[in-house]
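There are structures below to look over.
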Structure I
Amino acid sequence: MKSTEQCIDIIRSNAALLKSKYGITSLSLFGSVARGEQNDDSDVDVFVSMPAVMRNVLGANMFLEQILGCDVDMVRNHSHLSANLLTQINRDAINVF
């Protein structure tokens, strides 16, 4: 599993593509990677703002998994997020772009 800094660097180096191809306007890390508590079995939790176009959501998730070399759990910002999940995201969030 990559370090928090490595994940941030990899995502930032691909930010232009994530923005132009998938329409992601912002991306933050949260969860174990953001807290620096990841292990070899961890996934990378990302919180994104992007249009709700299913092929872009799925494509972005697959691309992030490819560049990070692990599973990615992507949560899209929308008005129906549970208050508990939003609290957890905000507690841990590291803004990447």
Structure II
Amino acid sequence: MHFVILAYDKADSLDLRMSVRPDHLDYAEKSGVVKLAGPILTEEDEPKPCGSMIVVEVHNTAAAENFAANDPYAKAGLFDKVRILPFNPVLGTWLEK
């Protein structure tokens, strides 16, 4: 199953995000379950990261929750709110055919 993880940063936490970013990227890459990921950006003339959007392919909701909880960003206390939603990918060049 696929899940979308939407994680919204706490206010004024860009420095924390950037300091933990290398560990976050390493975790996501080595997990083997991330299909698509990237930062959610502010709606400014010069957008800044303010959250994360990650699509994972795992067996169930519990596995998606476990992935999200063990993300270095989450462990560092970066997120104000995290939503995990089932997702049915239909189109996209990243999909296996």
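Laboratory data are not the source of any read-out in this text; all were calculated from the coordinates shown. Nothing here was measured: the structure is a model prediction, and the numbers come from that model. Cβ atoms are built from the backbone, for glycine too; each structure is taken alone.
A few remarks follow.
- Once relative contact order in percent (Cα under 8 Å, 6 or more apart) is computed for every structure in I, II, the highest value turns out to be that of II.
- Origin of the derived value 2.3 (distance in nm of label points 7 Å out along Cα→Cβ at positions 26 and 42; candidates I, II): I
- Structure (I, II) behind the derived value 1.3 of distance in nm of label points 7 Å out along Cα→Cβ at positions 18 and 34: I
- Source structure (of I, II) for helix-only ellipticity at 222 nm (-39500 (n - 2.57) for each DSSP H run of 4 or more, over all residues; to 500), computed value -14000: I
- Between structures I, II, the greatest calculated value of FRET efficiency 1/(1 + (r/R0)^6) of positions 10 and 58 (r between Cβ atoms, R0 = 30 Å, to 0.05) is seen in I.
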